1. Out of I, II, which one gives 17.6 for mean projected area of the Cα convex hull in nm² as computed from the coordinates?
2. Comparing relative contact order in percent (Cα under 8 Å, 6 or more apart) across structures I, II, which is largest?
3. When you work out distance in nm of label points 7 Å out along Cα→Cβ at positions 103 and 327 for each of the structures I, II, which one comes out largest?
4. Quick check on the output: -24000 is helix-only ellipticity at 222 nm (-39500 (n - 2.57) for each DSSP H run of 4 or more, over all residues; to 500), derived from one of I, II. Which one produced it?
5. Can you rank I, II by mean count of other Cβ atoms within 10 Å over residues 127-134 and just name the one with the largest value?
6. Please state which of the structures I, II yields 20.4 when mean count of other Cβ atoms within 10 Å over residues 183-190 is computed from it.
7. Upon calculation of FRET efficiency 1/(1 + (r/R0)^6) of positions 255 and 335 (r between Cβ atoms, R0 = 35 Å, to 0.05) from the atomic coordinates, which of the structures I, II produces 0.90?
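Bear in mind these aren't lab numbers, they're just calculated from the coordinates by the rules spelled out. What you are looking at is a predicted structure, and each value in this text was computed from that prediction instead of being measured. Cβ atoms are built from the backbone, for glycine too; each structure is taken alone.
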Structure I
Amino acid sequence: MKPIRVMLVDDSATVRQVLTGILSAAPDIQVIGAAADPLFALDKMNRDWPDVVVLDVEMPRMDGITFLKKIMAERPTPVIICSTLTEKGTTTAMQALSSGAVSIVTKPRIGLKQFLTESGHEIVSAVRAAAQAKVRHLVPVAIPPPRYGLDAIPASPALAMAETTDKVVAIGASTGGTQALEIVLTALPRVCPGIVIVQHMPEKFTAAFAARLDSICAIEVREAKHGDRVRPGLALIAPGGRHMQLRRSGAQYHVDVIDGPPVNRHRPSVDVLFRSTARCAGGNALGIIMTGMGDDGARGLKEMRDTGAVTLAQDEASCVVYGMPKEAVRLGGVGRSLPLASLPWEIARYGGGE
């Protein structure tokens, strides 16, 4: 197998030296160059284009976000942002992810060399995951209006309780999911089923991610809080660093945001959400597993399908990383695999009871 060829772009000589040592120690990774700023990097990259770029944000002559956008516009390549700015605030992190970064590693301002050394396994894993990513420009696709309205709501509250219990859409995503979720959620009509989402993200990132989506979506999007009700027109995103479970109370659904050990190396875990959805909602749920590396969510989606839920997977062609959906298909948990552009329509159609 050919090694993963990496370019490091960081104005700190210490960071370049330590990262070069960490990555070069991995047998399947080759650092082909390191540069102190994007203009130096671009000159080297044009002579020998890398498979993965590890990129800082604050640098002379050109900032990392501008360089990221240039790469994604001219020659899309997996980029990992490695910056201290993502610790100070999440705005830059959200901007990086929305501009096409595959993942983010947050550097501390103090004890940087020790952190990089101790986080070597995480950084190597991030590079391996990035190398599998299929990066490209994703364009939101408009969907037809849903074929349902107020006349679909029964007049009798008692009849509604008996026959039309709330429906729930549970979504799980990882690498590439920030862009994919934006495409799905911005295409949804204001009237749609309640949505619960696990996107693998670090603590403190999810609140900013939810706020950004809320500002551009017709539906309401926010970071979940313990006890929040799942209701139509609302998408709840599990907070980074905590699991989210679905809970039923009468004919309504709520979420429990809980602590606990990582599941499938993740917290929040898609499997935790999907398994609780299978248990509490059964046939009243739609489960969707989207782009991501690994197998988190595959077993939970199978449990959802076994209890009568409709289950969908993002297809390989539209995934940045076809890992989680592939494993779910292998386990028999997927009813249909669909392009990313079709998922918003399926959610709206499901909410219409068709």
Structure II
Amino acid sequence: MSPIRYTHFFLFCTLLLILSPKPCTHAGEAQDLLAQAYTAYQHNQWSSAKAPLERAIHLYPNYAEAHHLLGLILTQLHQPEEAIAALQQSVKTYPSFAQAYVDLGFVFQDLGKFEQAEQAFRQASNIYPKYLESWTALAALFDQQQEATKAIDTHRKVLELAPYQADSLYGLAFWLVQQGHLEQAQPYVEQLTAQNPHHVNGWLMTGSLAQQTNQTEKAIHAYQQVVTLQQKLVDPYFNLGILYQQQEQYTEAAQAFKNVLRLDQDNPEAHINLGVVYTALAKLKQAEEHYQTALALNPRLSEAHYNLGLLYEFHYNVPKKALEYYKEYVKLGGQDERIAKLLKKVGS
């Protein structure tokens, strides 16, 4: 659940005096009880916070802020239905309490009641059209529901209010990419990483976009940023290996694939690619070992059979052994015309 914002006491002290049907002589006591509950809430002492709130509500049944805080505490106590009732009472008492609507939406969202959550978030936005938290909550809901069109529209609204809001810069770019609008997504990603240089997902998306648009150097830079920030992700190392291969930077490619295997030693594709890189570096024994490891992990990898065939044919000059791997390559669907002609020629 998103962090909860707590409103200043003085506003609801005034509301208490206006809305309460009881004499105002208890206003100070109720406010003290609310302050006591809030202190306990800040220290995660949920049960201790509940009793003074109930006393404050007894003194002033229309104390909107007390109902609101009670709803937050009941949420922490894993009593969502009771929390909903408290938050609904809060907005019933004070219909313009936008934050209470947002918190009510979070409870509905946690319960999987997405339609009610959307209604609550929208009500907060209707009360205060420039209330950023209601729009960010709504955008996150649409992200969770994978409602791309609604998510895009809502993230745009968030960015109207807060142009550098990281979640919406990323969210908007993400959905635009999903819809195939790579050029439209690009400026949002660039703004995201410029404003948030430690945003790992932002750099991952930058690398992916650059890779898809054949901007190799830009992609390499982006993935380098990722592995500098987070050294336990496999994909950026793998992508770096592929990109370095394309640039014929084989030493760097080998290191990238080694990092993949450091994190995921049973990754057959990384073993195959490392075999290719070692072949290019004339480290034939290491190449053979990695091809064989790939096949041990997955005997149906046609590419591993193919590469072993090439290794034995052209580097070890053992054509008979090469043919064995070429046969398996063809059985698995390989369609290299040279190999097909070669097997036909030798009658295999």
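1. The read-out comes from structure I.
2. When relative contact order in percent (Cα under 8 Å, 6 or more apart) is calculated for I, II, structure I comes out on top.
3. Working: I: 1.3; II: 7.4.
That would be structure II.
4. On the way: I: -10500; II: -24000.
Label of the originating structure: II.
5. Numbers: I: 20.8; II: 16.5.
Top value of mean count of other Cβ atoms within 10 Å over residues 127-134 goes to structure I.
6. Clearly, the read-out refers to I.
7. Working: I: 0.90; II: 0.60.
The read-out was computed on structure I.
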